[in-house]
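So, here's a batch of structures to check.
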Structure 1
Amino acid sequence: MTARRDVPGIRKYDGPAGGWGALRATAQAIHLQMEKFKAPITLMRTNQPDGFDCPGCAWPDKEHRSTFQFCENGAKAVTWEATSKRVRPEFLAQNTVASLLRKSDFELEDLGRLTHPLAYDRATDTFRAVSWEDAFARIGEILRGLQPDQVEFYTSGRASNEAAYLYQLFAREYGTNNFPDCSNMCHEATSVGLPQSIGIGKGTVSLDDFEKCDLILSIGHNPGTNHPRMMGTLHEASRRGVPIIVFNPLRERALERFADPQNLLEMATYGSTRIASTYYQVRAGGDAAALKGIMKALLALEAQQGQVLDHAFIAAHTQGFDALVADLEATSWPEIEKASGLPREALEQVALAYARSNATIVTYGMGVTQHNRGTATVRLIADLLLMRGNFGKPGAGICPLRGHSNVQGNRTVGITEKPSAAFLQQIEDAFGFKPPPSHGHDAVKAMQAMIDGTAKALLCLGGNFAVALPDPEQCFAAMATLDLSVHVATKLNRSHLLVGRETYVLPCLGRTELDMQAGGRQSITVEDSMSMVHASAGKLAPASEHLRSEPAIVAGMARATLPGSQVPWMDLVADYDRIRDLIERTVPGFENYNARIRIPGGFRLPLPPTERQWETRSGKAMFSAGGGVKEDVEVDVDVHAGDVLRLVTIRSHDQYNTTIYALDDRYRGVFGRRDVLFMSEADLAACGLEHGDLVDIETALPGRHLRLANITAIAYDIAPGSVAAYYPEANVLVPLDYIDEESGTPSYKSVPVRVRRSPAA
């Protein structure tokens with residue numbers, strides 16, 4: 001084989017995930033962002049009972065016996081927030097919005113923490129400091145002049161339960177259920193699909209279950225980057241001999257081998273632990289076919305030897321099994337193999353391992369949910385677990401991996417565009433106003449309303465809304481048409497610079513910082529991926545004396561907008577216990593809220609499927625049937641012929657959602673750049689390309705002309721027919737309406753594209 005050409009910033013990385021590489025990266029992050037004496041103390045408070053919750057991933061910590069409870073990515077998230085860098089009014093007065101827009105997303109956030117509330121001044125094209133009172137008064141004045149459904153209330157997963165609850169209360173008293181939310185762009189397929197299957201849109205497993213399981217099936221996720229504290233759990237499971245079977249188009253180092261920085265022997269010997277016992281590189285969009293193949297093979301095993309399916313469980317707790325069987329029997333192996341990219345024999349081997357396991361956990365991420373039929377695929381995962389009764393017993397269940405720190409908690413306390421009638425009645429009973437009954441906008445619908453001019457204002461409780469969504473050409477332009485945009489944030493990002501007629505940026509406290517209100521030091525609460533609710537309290541001095549907490553900012557806007565409100569907004573902010581008392585009154589599962597969060601580790605919200613209770617319409621767990629093996633829409637040419645490939649958008653290791661901490665992706669061998677396209681050797685050859693060639697990518701959907709030019713194609717171990725590029729840069733290739741119609745989730749993970757050599761090459 002001929003030697004590959006050298007490509008700047010591309011080199012092989014042979015180390016394991018974690019290990020000394022993680023410690024060096026953590027030290028580098030500290031060096032670049034924080035004062036050296038402050039950093040160790042701050043990091044040691046991360047995820048401790050008397051400290052603050054990591055602003056990164058939502059994976060829980062079972063015990064607090066180790067010296068540190070943070071990972072490399074968590075340390076980067078903490079240092080990024082607790083940075084000593086500042087963006088002061090003087091800097092903004094000297095730098096126009098037009099000049100700031102020329103900076104990269106990484107450069108913008110690396111400028112540091114915002115220190116003052118800001119208003120956009122069109123005459124100078126700059127942001128100027130404004131008083132909190134003036135900002136609130138003007139925001140309230142504009143909102144009172146609009147119709148409620150002309151306003152969009154966006155929420156990031158970083159928001160606390162307390163801030164999110166006040167936010168939904170503000171919007172509903174104002175008169176709308178327009179709640180575009182980061183969930184809409186990631187796990188909405190879970191929130192829609194699982195209630196149909198098992199009666200609740202959440203995972204059902206606990207950390208204890210990972211200690212008791214016999215098998216883990218890992219589908220469509222990269223925990224080393226997107227939920228890194230999970231690596232400790234997988235490390236322990238592997239070391240006790242639990243098979244971990246992985247389905248993922250890319251070979252991801254963290255799913256291959258991992259060195260735990262808290263394992264002294266591994267660190268001393270430069271050793272590592274194998275994570276995946278078997279690694280199947282499923283084709284992008286092939287998960288549904290693979291799942292159907294496993295279930296079809298399971299039925300064959302049952303026919304051959306019996307005692308494979310849990311017939312007693314199926315009879316007592318489910319409906320729809322016969323329809324599922326008929327659908328699987330009608331699905332042929334050749335179409336399963338073609339759609340999944342995997343041979344029948346491989347899927348039969350997985351079925352055999354599953355049949356031998358007494359307790360199985362299936363974990364999955366956005367590689368499953370961000371497809372045209374993501375909701376249906378989520379239900380197929382539930383089907384697979386139901387066939388062997390893997391709900392309501394130790395060591396078994398479903399585990400959707402929500403990467404962001406409190407995205408699940410926000411949804412629990414009312415951030416949803418589709419509220420239940422029961423919840424709205426609880427709000428009416430508690431507060432005396434009648435909230436609107438009609439469903440509001442999700443993220444895509446909110447942006448479409450801005451594009452067509454029916455939405456006039458956008459309030460963002462955190463996040464980077466326009467950058468997170470697909471098709472920035474449309475989204476960025478739409479932001480400029482708004483009468484009002486308001487952003488509650490810790491740092492500057494691109495969405496803040498897409499200014500409307502009037503734009504305000506309101507700086508808030510971070511998780512790491514001391515929150516003092518009239519009632520003294522405050523704690524907020526968050527919900528992790530396993531439905532545990534616990535307290536979080538920062539101790540650092542705020543980045544500026546002018547910062548306010550998220551609950552205080554929401555309350556300030558609400559009071560200014562709703563002068564006749566009977567909600568005691570300022571009294572609630574004085575003591576967050578009062579907010580939690582209201583959550584307890586209106587949201588099931590929060591009984592004795594304030595008492596229980598004062599117990600280290602917090603408490604777990606009710607999960608009926610763990611008791612084999614099914615809050616579906618039928619009162620039974622429901623099998624799904626039909627839908628074929630395609631996860632994504634067909635295009636006018638054969639997606640497997642080489643002409644059209646499926647693009648997967650991915651995060652780098654130095655990235656969390658839209659936040660980019662640095663320009664390296666160490667485990668994939670990418671350093672100091674993000675302008676790369678990962679391709680298999682076979683696809684490079686089929687396209688007449690070589691490693692390091694400059695290429696253009698075009699969306700291969702009828703009537704779409706989306707294009708990303710001058711990107712470097714590099715050879716990588718990825719399933720043939722699938723290519724990958726970084727999010728959010730590759731969002732230019734994702735149409736805004738290329739969604740899962742059931743959930744509204746954009747299909748970031750399987751965009752049909754053509755790759756051509758760039759004319760600039």
Structure 2
Amino acid sequence: MIKLHENGVYLLNGTEIIEDNQEAAACLAAKTGKTVTAAEAATGTMAYRILKAHNTSGNMDQLQIKFDKLTSHDITFVGIIQTARASGLEKFPVPYVLTNCHNSLCAVGGTINEDDHMFGLSCAKRYGGIYVPPHQAVIHQFAREMLAGGGKMILGSDSHTRYGALGTMAMGEGGPELVKQLLCKTYDIKMPGVVAIYLTGEPMKGVGPQDVALAIIGAVFKNGYVNNKVMEFVGPGVSSLSADFRIGVDVMTTETTCQSSIWVTDDKIRDFYDIHGRSADYAELKPEAVTYYDGCVEVNLSEIKPMIAMPFHPSNTYTIDEVNANLEDILAEVEKNALVSLDGAVEYKLRDKIRNGKLYVDQGIIAGCAGGGFENICAAADILNGKSIGPDEFTLSVYPASMPVYMELVRNGAAAKIMETGAIMKTAFCGPCFGAGDTPNNNGFSIRHTTRNFPNREGSKLQNGQIASVALMDARSIAATAANKGYLTPATDLDVEYTGPKYFFDKTIYENRVFDSKGVADPNEELKFGPNIKDWPAMSALTDNLVLKVVSEIHDPVTTTDELIPSGETSSYRSNPLALAEFALSRKDPEYVGRAKEVQKAEKARIAGEKPTEAFPELAPVIETIKTKYPDLNRENFGIGSTIFAVKPGDGSAREQAASCQKVLGGWANIANEYATKRYRSNLINWGMLPFLIPEGDLPFANGDYLFVPNIRKAIEDKLTDIDAYVVKDGELKPFTLKMGDLTEDERTIILKGCLINYYRD
């Protein structure tokens with residue numbers, strides 16, 4: 001089904017793979033009549049050519065990218081624009097779309113969601129942007145319909161910013177990276193590796209894009225095969241897939257932890273642009289005749305079966321047939337693994353869902369940028385036509401990804417077919433994907449065609465003893481399960497005639513409701529601030545020395561951004577840095593916030609010219625011990641803050657708040673064995689936090705210990721990779737070494753200044 005090559009590969013004419021081994025050179029010469037090196041052939045990827053066209057550094061090893069367009073939604077754009085305003089923003093230099101698909105429901109603070117929306121509209125008017133009102137479109141669907149373009153690059157503040165199937169290299173990053181683009185700066189990265197995703201065959205009837213995506217994620221996530229690389233989709237199998245199908249696979253590439261994605265384009269993609277009235281935005285993309293890839297994932301589409309990703313990660317994949325054949329064993333394994341994911345905070349059961357030897361599901365949802373596409377919902381309608389979901393616990397909700405998609409589903413009758421089954425049609429909203437909509441009952445089990453199934457993504461609250469869970473599936477098998485009244489069923493078990501209706505895009509609703517400044521800024525437009533919209537607090541520059549208290553120690557194999565700062569209802573507070581920070585690590589380490597605030601008392605006293613040890617007496621013996629070796633330590637030359645340790649933090653969302661919440665609580669650093677994603681590490685840096693590394697093995701410190709990092713400012717200035725540090729304990733200084741990975745010159749300066757805002761302000 002899926003094969004991972006151990007070495008790089010050459011791709012000839014987009015169709016033939018040659019393994020990079022001792023015979024490769026001779027084989028290439030025989031087939032092409034010339035000698036081609038790997039370095040030369042690597043410039044033949046689509047990714048290389050697009051990156052080169054957008055690179056401003058003149059050095060393809062060290063890229064400085066300027067993007068063509070930007071996009072954000074309403075849990076990120078307020079913070080982004082507030083940061084940019086504090087840094088000197090006057091107008092949006094490129095098209096910037098503000099969508100409102102997250103904080104559209106479930107407000108926990110009265111008017112604050114709509115206040116954010118009005119702020120966004122006023123910003124679009126003042127700075128020359130585009131504003132998409134709530135329920136009109138989820139962020140990525142609008143980008144596909146109205147922004148994508150062949151050979152272009154888009155940067156978004158949502159991790160699933162992926163439009164590679166349309167020939168657009170898109171990346172999801174934390175807000176500060178968008179701030180840099182708004183201030184006409186660049187996105188700085190090393191040239192990423194490029195991995196071929198070589199498709200052959202064609203999907204069997206009943207298999208959808210989520211099935212293909214989950215199969216790939218299951219094969220590459222845990223081994224990091226494509227981590228921080230570009231996935232380039234090639235091979236004869238691409239032509240067998242519709243545009244919607246490719247889009248559905250593409251959006252899920254984020255869950256592999258790749259950097260971006262790009263696909264070959266063809267007449268099906270040309271038709272997509274034609275349908276959307278943007279024919280001029282199509283560009284033919286394909287690799288050169290001889291192209292080198294750093295790795296290759298071969299995917300035989302014909303062998304893909306309906307898949308399910310069991311809680312609590314998209315990589316926990318099985319075929320649905322496997323689950324149904326081994327219910328007791330697999331569900332017991334999921335329950336066992338849940339003890340790690342949930343820290344034993346609640347009792348979690350799945351085996352009680354077995355009824356008459358079958359798995360009964362409480363809820364089905366088809367939604368958002370992954371599931372809410374036209375073809376997915378039409379296929380679900382064909383499966384459900386004339387059926388009933390039944391009057392028992394099982395429910396089904398369908399969220400089309402945009403109002404144009406919804407309108408066409410109404411016009412062609414698919415919506416009616418779905419609704420008459422007892423299912424509910426809802427508007428474009430990302431809530432079921434991030435935990436702010438359709439929360440199941442306690443111990444409920446939901447199957448969803450969405451992007452993620454981390455803990456709390458379904459809306460449960462561990463701190464209140466509430467737990468539900470999500471498994472990811474394709475819309476077709478969700479519909480098949482619904483047709484079977486909640487019993488888990490792969491779509492391939494049903495004999496269905498798929499009608500495959502043609503899609504007709506009608507942008508009238510956008511013309512009637514979306515505000516588009518056409519790039520014209522109005523500096524006289526007054527920004528509208530609701531009472532919850534707050535400026536970022538002042539942040540200090542990095543001091544010569546640092547005293548850090550370890551206030552959380554997490555040993556899970558991977559720590560997601562949902563655990564660092566939960567999604568769901570907390571999203572409503574994302575315009576208020578201090579209010580949101582109260583939720584940091586709340587579902588992973590509820591004591592974290594209190595511990596961090598206690599340490600922060602000392603730093604606030606130091607900055608105010610007071611004695612830190614009086615504000616936080618616990619610090620006094622620590623300082624005394626440090627002064628036995630560093631007698632010159634004084635209030636002016638050392639900072640006091642907190643840090644956390646996690647094995648591999650940062651998997652998941654691009655949301656910057658996973659870092660910024662730590663910062664506003666006095667965090668100065670993270671310590672990790674490895675950072676799960678580039679974007680989380682970048683978020684730490686942009687908020688002035690030190691992304692320390694420490695080798696795997698026994699830690700020299702524990703939660704509650706104090707660390708002293710002398711001469712840290714000079715170490716950053718001198719580009720040191722080994723950082724001397726001490727554990728301050730029992731009246732002794734016990735030395736150990738922290739590591740610092742590669743930093744660009746700008747990243748060094750940002751850390752030294754204390755954060756991106758200070759960097760631009762100075």
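Thinking only about mean projected area of the Cα convex hull in nm², for residues 201-392 alone, which of 1, 2 has the largest value?
Values: 1: 11.1; 2: 14.0.
With respect to mean projected area of the Cα convex hull in nm², for residues 201-392 alone, the highest-scoring structure among 1, 2 is 2.
From which structure (1, 2) was FRET efficiency 1/(1 + (r/R0)^6) of positions 153 and 633 (r between Cβ atoms, R0 = 41 Å, to 0.05) calculated, if the value obtained is 0.30?
Details: 1: 0.85; 2: 0.30.
It must be structure 2, since only it matches.
Comparing 1, 2, where is distance in nm of label points 7 Å out along Cα→Cβ at positions 193 and 585 highest?
Values: 1: 3.9; 2: 3.2.
With respect to distance in nm of label points 7 Å out along Cα→Cβ at positions 193 and 585, the highest-scoring structure among 1, 2 is 1.
So if we calculate relative contact order in percent (Cα under 8 Å, 6 or more apart) for every structure here (1, 2), which label has the highest result? Before the final figure, lay out the partial values.
Details: 1: 21; 2: 14.
By relative contact order in percent (Cα under 8 Å, 6 or more apart), the leading structure of 1, 2 is 1.
Here, each number is a calculation from the coordinates, and none is a lab measurement. Worth saying up front: this structure is predicted, and the values here are computed from it rather than measured. Cβ atoms are built from the backbone, for glycine too; each structure is taken alone.
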